[in-house]
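Undergrad: Before anything else, here is the set of structures, which you'll find just below.
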Structure 1
Amino acid sequence: MTLDRPLHPRRDRATLITYGQFAMYGWFLYAFGPSVPLLRDEYGVTSTVAALHATLIALASLLIGLGASRMVKHLGRGGSLRSGSILLIIGLLIYTSGHSLAVTMLGAFVAGLGGGVVVVFGNAHLSAHQGEAAPSALSEAAMMSAVFGMIAPLALGLGVAIGWGWRPGLMVAALGILALELLRGPTTAFNDAEIPHDQIPEPVPLPHLFWWAWGVLVCLVGVEFCLVLWSSDLLRLRGGFGPGAAAASLTSVVAGMAVGRGVGSVMARRLNTERLLMGAIALAFVAFGAAWMSNGALPILLALFATGCGVGLHWPLGISRAIRATNHQADRASARVAVGAGLASGGAPFILGALADAFGVHTAFLVVPVLLVIALALVIARPVSIGPIGAIPAIPL
């Protein structure tokens, strides 16, 4: 099935700044992943303990999802997005300046709060602002996140290789976010709702179909965070990489995600996005199976790249699908999805880390295909009809 006409997003100032925030959050997220095994080695703790950093980021995301209604009522989307930038900068400063687990965990939590705000209100803003072109705009935002996230592990690995350590690579994100807020200027009004407050309808219960779509995203976010956090360990075990090289080589996953999101942004303008999502899940399943069964650096890197091509489409297609299932309640859907993403992004990597301590990282990675199978089954069992997702710019949470 193809659409009658391609739907191109508006790349105005508000959209481009939001894209920039996603890009810097991507830098943080994909540099944070390989920093955790390095931090584990630095402090001599187990994978389970190191994974608590990701759990705290997930907890922060969950809290933002639960509190998003109050935040948007007091600050609006624009003010909330600026607050997210500030929290992310503070969290990065704490995380990179810490030389104890207590401090780095605090930094991860604060950065997680900021990142959660950016994701919730960035998705809501783009969905409302772009109307029928929202799936394409969300794919472009996710592509920006992946492109900058692709560079981040290289920067982090380079810092380790030349003796600077992993911390300078993460601080790039703080500088980028600061530059974006200077570019935004003193006003944030252009990120806010585009209809008068007295025309906003009363909230209604979210339909059952949304919760099925929510379940799909929980599984897919769990897959992405397992790969981001622990793929470098798989490369060290099966590919013979050293710590710095393994961290840098995580770029293979993120590069695949960037390619997937770039191609997916174009495909989402013309193709049935339900079938596109099913294809992306199937691609990730097959490619990850190849990576899991491979020995040697090159086959694993190529298979992880292909896995990333599939995984890259999961979030943008999944979030636009969830919003469609709510009858266009963008803010409420984004907030509830943030809760699910928090549960998945903390729970799945923690479970994988605990299984890795008990059975080895190779066996533990079987969590990934299990989650992909569940997600695909839910998409097939509970399809969401295709249609515009931004007809109502703002609905109370």
Structure 2
Amino acid sequence: MMVSELRFFSAATLCFFFWSMTFSSSPAFSAEKKAFSLSGHYRNLLILSETASDKSYYLDSNRIRIEASGQPAEVLSYTLKYDNNLSLGNYLSTDEFAAAEGAARSVPRQTYWDMDEEISRRGEMRWGHSIYRAYINVRHRSADLKLGRQGVAWGRGWFFSPLDVFNPISPTAIERGERAGVDGVLMELSRGMAGRASFLYLPQQSFNDSFAARAETLYHSYDLAISLGRHRDVDFYGFDFSGYIGDAGFKGEFVFSDEEGQGRESLLLSGNYTFENSLYIMLEYFRYEGGNLHPISYSGEDYAGLSVAYELTPLIRWDNYLILNLSDGSMFFSPALSYSVRENLDIRFGLQFFTGSSGDEYGDKKDSSYAELDWYF
């Protein structure tokens, strides 16, 4: 998408947003509500930490996301999510940010189209906008065809996921719900609750085009799936499952990848249990043999992840995340407290602690604290 086209699109989207907020009570607009809906989400994320040279910094990120969706016909629907981002803080003037920005530019792009644009940068300010999701859905009987920028998450893990090679997320990410999309075509053929077959095509700029297929079925209380494909010029084959034994949930993933004749394996095993008093415990084990299939690289081979959550009240939740690199002994720990102020307003406060020796995966990272506000409209 050209820069001028993206600017025009963002301006038109914002104009339509304010128009809809003004005239949403009119009979003409109300008559179309079933075919068209418009909503929004504002997030403010404030992070306090230090650079590698022990210089304190803050980063205040603001994002307005506008989502338009509709169903103009029984077989056709669409979704569009547009982001406007403003970042402020002295972190933007640090050498560490400059190095991270340069490293990000050198990483191969995961999307086919470049739908991100920086509008302005001035000292300790960055302002930009982007298309987060933009796809259409065509449904006919048991077939579902999705075209455009979308999320494709085939993995089942929480901290780690060998099969989540299209929309991966860092195990230590603060915004775990945010995943970069991919541009492509996804065809899904379902047979009720009994099974589903998926076929994926992703055109690429930095690699050969990606192809993948997946078959899922239900066996007793377990969801079973097999996957195969070629992504980032690597052939892969995978198997995953999820289900229950009594009240305890279990998940697993196994991936074998073939990179120029060299085989690599990745494994995930996970179990979780929720007690009657709302206490939730989840444990993961992750085995990683490296390679180019997964966009996120890890320095270790064996990891353990622990999640413990408890609802202090119906509106207040306490989460704790722990990741241990079993190869070098370094560790990540993050407690967080979230509060639902009202139906459309949430706040969250959290800390991130890193321990380990110099050179370890988590040993050289700095501790941080953050505050997050989400307002839905």
Structure 3
Amino acid sequence: MAGELINISVGAARLTTIVLLLVAQAVLRIDAALDPVLVAAEKDVKVIKVRKDGSGDFKTVMDAIKSVPSGNTKRTIIWIGAGEYREKITVGRDKPFVTFYGPKLNKPILVYDGTAAKYGTVNSATVIVESDYFMAANIIFKNSAPKPDGRLDGAQAVAMRISGNKAAFYNCKFIGYQDTLCDDKGYHFFENCIIKGTVDFIFGDGRSLYTETDIRSLGDGESAITAQGRQKAEDNSGFAFVHCNITGNGSTYLGRAWKERAKVVFAYTYMGLLVKPEGWSDKGYRSRDNTVFYGEYKCYGPGAITSKRAKYTKILSSEEAKPYLDKSYINAATWLLPPPELQSKSSPIFKVRPRPPK
């Protein structure tokens, strides 16, 4: 393992001993598979500290983001201290290569109470990321708007909208009720996360892989986990859930046909009793029975029994399931890197682990 000692300017302060332990041959080598702009960005890292008590470079996450230059070309790690940050946050498309990083044992909470009634659904998000190559590790994204009672319009309340391409989330939580996570568009990766909500709480038109992730329904009655937004046969979007867990309250569909060609696959996933026997809903649009792609492969648990599944459910063979089971589904070899690891509270030491397998 190679080590590199560098000095990095951090806003008003200066961190004089930031040590990035790099696995040079595995992470930052000039790799024909990795996007060249990503290779360049990871070789030039900047760290910005956000602390509520004023001991960092900024007190708010949004102020830290504003300090990132338009057209940013270097990995910028916004190291967020523990606590609750009540603010509405946007990472614009002109600021790629941004990482939100929090302590593993005391994750910072980014929270706001925006609703569709005030902002529109997709703009109600507490955090909106429009830039490419975004990463988040050990962060809680929360929308604190009240639980919808089913009587008011505009109750959708998004915690996170990810619209940028090639984004990764590690050990994060997404908390809300209706429409918690807007997986809007682009390649996305979620690992070891928790996603909580009621209706359509994972929705959008991204091409995304979720692994080792807990999906928790908070509904009292009937709900749905996914509302995937694929509309045309040639569109390559879709959600793949592999080695996940579905638990919670009430009863839930795995997905409902928000758009004509919604594509969702669950594989090797535990399904609790809350999963409805039919599994999937066409929302009353019978024509969509012939166009949606709702697949299951080797799932288990009391909600995984397929004998009463909707007729359009696809129980996949090994060959049919193969494209959805690993990181090649999101073209990970060109962009996916693991998160940095904070090694010490007293010194901002980050360790970049080897690239994950394909």
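Values in this text are rule-based calculations from the coordinates and carry no lab data. Nothing here was measured: the structure is a model prediction, and the numbers come from that model. Cβ atoms are built from the backbone, for glycine too; each structure is taken alone.
Undergrad: Among the shown structures 1, 2, 3, from which was the value 0.50 of FRET efficiency 1/(1 + (r/R0)^6) of positions 275 and 299 (r between Cβ atoms, R0 = 35 Å, to 0.05) calculated? List each step's numbers first, then the result.
TA: Numbers: 1: 0.75; 2: 0.50; 3: 1.00.
Going through each structure in turn, the value belongs to 2.
Undergrad: Figure out for me which of the structures 1, 2, 3 the number -1000 belongs to, where helix-only ellipticity at 222 nm (-39500 (n - 2.57) for each DSSP H run of 4 or more, over all residues; to 500) was derived from the coordinates.
TA: 3
Undergrad: Another question about this same structure. Out of 1, 2, 3, choose the structure whose coordinates give distance in nm of label points 7 Å out along Cα→Cβ at positions 83 and 291 equal to 5.0 when calculated.
TA: 3
Undergrad: If you work out distance in nm of label points 7 Å out along Cα→Cβ at positions 35 and 179 for 1, 2, 3, which one comes out largest?
TA: 2
Undergrad: Given 16 as the derived value for percent of Cα pairs over 36 Å apart, which of the supplied structures 1, 2, 3 does it correspond to?
TA: 1
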